[in-house]
Structure 1
Amino acid sequence: MDGTYLYAAVPGVGNHFDKGGDGIVVFDVDHGFKFVKRISLPTLRGRPPELAKGIVASMATRILYVAETNRLIALDLEADKLLWMQAYDGWCCDRPDISPDNQVLYVPALDRPAWNVVSALNGQLITVLPAAARSHNTVFSPRGDRVYLVPESPTIFVADARRAQIVGEIGPFSARVRPIVINGTETLVFASVNGLLGVAVGDLRTGKVIAEVRVPNQFPCLTNHPDHKGACTHGVALTPDEREVWVADENPFVHVFDAKSMPPKYETSIGTRTSVGWLSCSIDGRRMYPSSGDVIDIASKQVIAGLTDEKGRALESEKMLEIKFAKGRLVAVGDQWCNGRVGRPQK
């Protein structure tokens, strides 16, 4: 393989096999997002394929990690070969993240109040970090010394990543926090919050909520999506230059706010082919990937492509990232999170 490819884990929006089937679907970014291949994932005996809960890639280990409802799967990115699977005695899995030094992953124990801290090399359990509520989302700090833990709670918890201990809190916000992103200098967090069609902002230095802003009133807050109950927005992204914050909407739209002002100021909305429950972005910072399967050019705010699998199905996934190869060798990996990159240490 040579060039940039988009990897999408499916089923990646609930157990909807009609939205791309199962496994890892790979698209050629450089050639109009043409379908390239499907990487099959092993299934448990007598069970259907599992729901994908998160996706992480590492340059150092050359591994693609796919979190499913009952296991963490590791694939060799250059060989498309299964390396290992871990189930953590049933305490698995929701959306993980990997440390910037590529040594450990923090993996939520699905539906349980804990995070598994595991080796990025072989998935072996190192320790378990108890949480105040059921674990859900995970974001490492740019320096790797802290990790932001988002359980089913109005509060974001801050852990010392090396000691695996809670050392701080952000919030409480007005309701349960959903996806979050942070800026490159680790001073601000932007969050999706239940019941808020817009974005909330927290100060990472003081732990205080400093803003909650909404999109215009013509967009209703739809909270009945079966996979995001209570959340009319389940997805937030900072453009790499941190000039804009993008917000997912069940309506279906993506809303854009000016992030240079505080509080962020609404700018525009972009229609999508179906509801949006996640936002990922490209390695070069030029494209946004909503879970609807649209591809949006960030500069022009135009939809430039739509993801379609080998059976002609419109693919949707909340678990996507880019991978870049040169003559079959891995040269860059993207991220499932659209965190800001201004002042961020290079991996």
Structure 2
Amino acid sequence: MAVTDAEPIITRRFGRSDAHTLDGYRATGGYEALQKALDLGPEGVTEQVKAANLQGRGGAGFPAGTKWGFLPKDVFPRYLVVNGDESEPGTYKDRLLMERDPHQLLEGTLICALAVNAAQSFLYVRGEMAFAQERLATALNEAYAAGIIGQQVMGSDWSHDVVLHWGAGAYIVGEETALIESLEGKRGMPRLKPPFFPAARGLYMQPTVVNNVETLSNLPWIIEQGGAAFAALGNENATGMRMFAVSGHLERPGVYEVEQGVTTFRDLFEDPRYGGGIRNGNELKMFIPGGGSAPWFYPEQVDLPLDPKVVGAAGSMLGSGAIVAMDETTCP
């Protein structure tokens, strides 16, 4: 097996019972990266994210630093929208990040907002995720009370507000322009692209960055450890660690953070730290490698690495990171 011993990045606090609290987060170095980002400034933060080659974790896999650079340089105000409307069937990694480590997401949101000079950030959370909403609301109140969000962030001359918004459960709102429509109080329907690319004409027709929950949750570690350290994980096609929601006919279905480009589907299915094998000693018959929209794979592809280019060349996609394994009892 090709599974590595790389330590988790964004799930490393999941074992702590107090990770969702401000005290628990700060006890493990929380918000130190934000202070470092304030010292680096927008250009310094963007340089580190580009050096990391952090790719979006929402499905498209576009480099985050490059995406930020699409904003017109002289048009203000501009906004940051955090896409927490996780709606792809079988995908629940973002929900866990919001429930178990909400301050990590808030810190990543602030770092991104600083980098793109956003006037305000909006965190859009899927309507059914009541517990995630509760955890984020509590974390947001803690951060405001501590001077981490709001006026003069952490004693600096930079001020920034974060608004929490609940969705209404529409699947299509996971698409970024439909999410923006919903955020504006309209029916969540996608806009035509062009001309309505968010970077040019997004929220309130202003330049807007839309990033996924997992994408932003990686930013504190990247700023603290450096972009090069992140880029050293994975391979040239897919750097860093990534979360996968693994379900189906496995002994241990769950969400696992593994090194991209090196770990294989077989590792996720069979390694005792992850899926633990096909249930009841059965044989793998087929699997979905990247959400309900992804073409199915068969046992012949189980040794492919979790590399978006390799998976794409084989005829499917990693997509949202939802992997579903099925044994021979499926479709007899």
Structure 3
Amino acid sequence: MEENLLLFLFAAAPVLLLALVALFFLRLLPRIRHRRVLSLVTGNLLVTLLLLSLVVFLGEFYVRYRYDATDSFGLTRTTADWFERHWQTNSDGFRDSQDYYPQIAPGHRRISLIGDSFTAGHGVPDVEDRFANRLRAAHPDLEVHALARPGWDTGTHLDVVQFLGNSGYEWDLVVLVYCLNDISDIIPEWQRVLHRIYKAPKPGFLVRNSYLFNLLDARLRAAREPQISDYYSMVRTGYEGRQWDVQQQRLAMIEQSVRETGGRLLVVTFPFLHALDGDYEYADVHEQLNRFWKSRDVPHLDLLQTFESMTADELIVSRYDVHPNERAHALAAEAIGEFVMRHLNASESAKQ
């Protein structure tokens, strides 16, 4: 493979350069010592190249074999390798340690969590550390299904709810785990940015086959593409005008589809965790969503209240991946568990 050939070249370069440095200082330098400028420049150049080759080889080795981390948008080979190591799916293609069955087991209640990468646990290596599995562990009498995949948005959520509801999957309590960027599929500006990011020209040999240079290239691309850093502020434009009208219609259709196929919808909203430091600029969007769900008589848990006293560094995977880390998942699991159980108990009381 080309990537292994490149690693061999990275490993061989310091050895060859070390031999050249030794040859220069032991054999050539005594002969050209009288030419001070030439000997100084040549010696410094060889030593610099040797040190640089060592840095490149050690960096490549570390990033390829030791670095186990993700980025928010999945732009790096290290993220792809992370998914291969930590992303095991069940028979339905969802990340989980259990299979899901359409019918609810007799005597049990079911919680169906519908979400995206936050719910699926992007950046969390152990699936049991994400909030869905913590909720299951805390309430073993409940069936907890995490119907979530990275990249899903409100349009996909609506399709999934309608498909499952008409395919024999039994709803009970359905929890829409909402992220503010779930609206981005109807923001044309962001769709154009995504096209530029993921449909970019094929990278060169070095970026394509080196983990180190692939990682550096992704960092530079993110810095050069201002829309990536501005993505989250771009999202807020979706909560204005015509786009917000369309989003309200889609959310209402999710609630209607769940209700008409035998379930009850609850909603949990995650804040942008990376933006919690200082004055959180999306609080008005949370209020807007809360008013909408209240008008639909849909119970709504806003996790902004759970996280607002904490800093981003305490809650996100890393500076390059703003998904919730294990601590954030633990806090979310506790809040969601109390929220869900309150409504489960209320529905049980109503049946009696």
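Tabulated values for the structure
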read-out: At a computed 3.7 (distance in nm of label points 7 Å out along Cα→Cβ at positions 14 and 158), which of 1, 2, 3; value: 1
read-out: At a computed 43 (percent of Cα pairs over 26 Å apart, for residues 134-285 alone), which of 1, 2, 3; value: 3
read-out: Read-out Cα Rg over 2.2 N^0.38 Å, computed value 1.28, structure in 1, 2, 3; value: 3
read-out: Which entry (1, 2, 3) yields the derived value 0 for helix-only ellipticity at 222 nm (-39500 (n - 2.57) for each DSSP H run of 4 or more, over all residues; to 500); value: 1
read-out: Which entry (1, 2, 3) yields the derived value 19.8, 54 for Rg and Dmax of the Cα atoms in Å, for residues 206-269 alone; value: 3
read-out: Structure from which 0.05 was derived, FRET efficiency 1/(1 + (r/R0)^6) of positions 142 and 302 (r between Cβ atoms, R0 = 25 Å, to 0.05), options 1, 2, 3; value: 2
read-out: Computed 2.6 for distance in nm of label points 7 Å out along Cα→Cβ at positions 78 and 214 - originating structure among 1, 2, 3; value: 2
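Coordinate-derived values only; no laboratory data. As the structure is a prediction and not an experimental result, all values here were calculated from the model. Cβ atoms are built from the backbone, for glycine too; each structure is taken alone.
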